[in-house]
Structure I
Amino acid sequence: MDLFQQATSEQNAPLAWRMRPRRLDDYVGQPALVGPGKPIRRMAETGVMRSMILWGPPGTGKTTLAEILATESAAHFERLSAVMAGVKDIRAAVERARAAQGQDQPTLLFLDEIHRLNKSQQDALLPHVESGLLTLIGATTENPSFEVNSALLSRARVHVLKALTDEDVTEVLRRALADESRGLGQRRIRVDEGVLELLARAAAGDARRALGLLETACDFTEPEGDGERLAHQVLDDVIGHQASAFDKQGDHFYDLLSAIHKSIRSSRPDAGLLYMARFIQGGGDPLDVIRRLTAIASEDVGNADPKALPLTMAAWDAYLRLGDHEGQRAIAHAATHLAVAPKSNAVDQAWNRAKAFAAAQPRLEVPTYLRNAPTSLMESLGHGDGYRYAHNEPNGYPAGRDHDCWPQDLPRETFYRPTEYGQEKRYMQMLDWRASLDDAADSD
């Protein structure tokens, strides 16, 4: 009995399991992969399998695709989880693959959560993927370029699966209601207008979750005529508050933080607030947001608005003092200020230039007139000689390039280059004015 026959024979299995497509023609979504002439469609049609990694969010059909490909190619199908399977399990799968090979049957190994593969598992698996004994299909919700061993990655093509659209998920639900052999068709359930669309939206692109919600909702149907009715008001109890949680170590976590940062850098307060709300409602720590805002205050606003950094620090302090509910408003306060504020990355660029320059100058020495002289020996060596106290100078500035505090024998560089935005325009004017004082002093 293959996996699909097993699924249909288990009448008590969850609806999502029973409704898994058996053929590629029954598969919903991923037209870039399974559409006419597309890579996975061509593999299914020719029966020639290639190792691949399927990367996509939950409920997009990664496991189903692997099972369909095994069926279409008449391959022996092995399924392992990188979390649960050890080296012993991999070796056992290899022995079964050898037995299948002896009967001229290829083996397709589906490895779920491939991003969790440890080194010993990789060592046990790699030679058999290289030799072609095993055709590997790995499934992952994480970016394989960061999480999958490079040796395996080089031997498999990565296919990206997208979250299903609401229309795709709605179609999956309609099929489940109509299917009399595996779905809910025998119950003749009539659904109020808009119910399937709301269930699809609540599932956020996850067909498995959508079918679970539908199955739960159908536990609350009312008899109507020769069938049943799924009423709109049932959804409040079934869906409730849809917390859009995410893996705090996964891509979506970092994608949202990136979206917050880039929206605020782009001076889009509404987009920044949207991604902040999504991040926090999905279980993200508001302190991760305020840390990112603090970085933005220096990196992207800088001296164009010198109030940005202290305001952000005040919001951080307010969050810790007020607690989560009221404190979130303080974070939103800082975020909108940063988004609306004039932008300059001159400070960030200056710091990067300074670090690169210093790294290239291993013999950098401080001029003697800037050195401290806490002892008589240091004083006798001339430490501090010639230092001009700025507050005793005209205009509070020791004019002249003989007192520019730059290390001797090093080429002069300009790291900080103010922009014309916000307060930084005033800084540029101040620097230009002082440069004119230097010119005047040097010409005397």
Structure II
Amino acid sequence: MQIDLNFGHGNIPLTLEKAWKAEIIRKPLMPFESDPKLAIQEALNHPINSLPLSEKARSKGNACILICDITRPVPNHLLLPEIVSVLLKAGISKEKIEILIATGLHRPNEGEELEQLIRDPWILQNIKISNHFAKNEEDHTLVGTTTKGTKVKLDKRFVNADLKIVTGLVEPHFMAGYSGGRKVIAPGIAHKDTITTFHNHKFMSDPHADSCILNGNPLHQEQLEIVSMLGEILCVNTVLDEHRNLSLVNYGEIIASHLEAVAFAKDYLSVPVHRKFNTVVTSAAGYPLDATYYQTIKGMVVPYQILEPGGDLIIASECAEGMGSAEFRKAQQTLVSKGAPAFCAEIAQKAYAAVDEWQTQMQTKIMNIGHVHLYSKGLSASDQKLTGVNIIDNLDEFVRSRVLNNLELYGEPSLAVIPEGPYVVPTLI
């Protein structure tokens, strides 16, 4: 039997023998919209805890629309033309509409990458599109301080807009529970100091800072408090199926509409599993999430609940763009040179996390359980050393060796496969 794992812009085959009785962990079959354009129009006209977008826009002089950066497969080519059309008909001129890319601390999306992100020539040619730069002090304004002491500085282009619209994708997030909604604002358009405060070791090490958990999640609580400082915010939420068809779109007040999208998605995204396995094979979800090793860590960490202590986590990720940021490389160098316990002890003393070191901290979460093995085509030999994990050259052969080892030690293959990677969360019950 052959199973295709998401890999880059396509997939990579994995051969499984029938006798192995591998457990394939997938989302249940999701419904999807046969007419996505109509579904979006209906959503904009039938809001959650708000008024139709056409009515909200009628009295506004300008609008700022937040979109996720290239690391999220949000269907912008479907959403943006419909949203902008409503704003134009309501009397907001195209010169008064700005699309702001919520990059957080990621790189800007420009050139061909911007075209790939937007995927609509008219929008690209007629609407102002800007990137958020978290390190540009002059781009931000202080909007308040949270009860946990985080000074909240956000991009003033969004803060000062008459009409604030957020778009996003609701999917599992290994720190914030779910992506989308409030997360597009913080960290999406937050200043570096704000991001590094609520991404420090204290926040990241909280057991509730985990996939598909909102109640008690300190990141989620911080994000909700930040959103409450900005007044009215409207949100267009999407959910995609395994083939990235539009499964759900809704619109309305940011918190209520996001929670409704989560309520729809959670029974598909969180898959109950009744046991742990000595070998788990997964992916980093394919492009755009597996473009860098930085993002690959999400795929490593999400299945931690179902990996037996001392077991093998095998992940396939193209990493066509290499490791990620220079700051992330530095964090990985520290991890490799000092080891996971010393790395975590060092960063636990900081009030502000170093940029991107939280991703390295999350990698230690799975390293503390078992052995991590990476199949990748995009990493140089020097980059491979920075991963801190075992690099494998042949996926089929390595999986077979682990299965045979399991048979010898435990009398069973003890193998689970998650083709879609971190878009599916195996939940031990």
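From I, II, which structure was relative contact order in percent (Cα under 8 Å, 6 or more apart) = 20 calculated on?
II
Given a value of 5.9 for distance in nm of label points 7 Å out along Cα→Cβ at positions 77 and 309, point me to the structure among I, II it was derived from.
Source structure: I.
Given a computed value of 0.96 for Rg/Rh (Cα atoms, Kirkwood Rh), for residues 149-388 alone, which structure among I, II does it belong to?
The value was obtained from structure II.
Looking just at volume of the Cα convex hull per residue in Å³, which of the labels I, II belongs to the structure with the highest value?
I
Looking at structures I, II, which one was helix-only ellipticity at 222 nm (-39500 (n - 2.57) for each DSSP H run of 4 or more, over all residues; to 500) calculated from, given that it came out as -10000?
Here the read-out was taken from II.
Read-outs throughout are calculated quantities, based only on the coordinates presented, and are distinct from any laboratory measurement. Small disclaimer: the values here were computed from a predicted structure and weren't measured. Cβ atoms are built from the backbone, for glycine too; each structure is taken alone.
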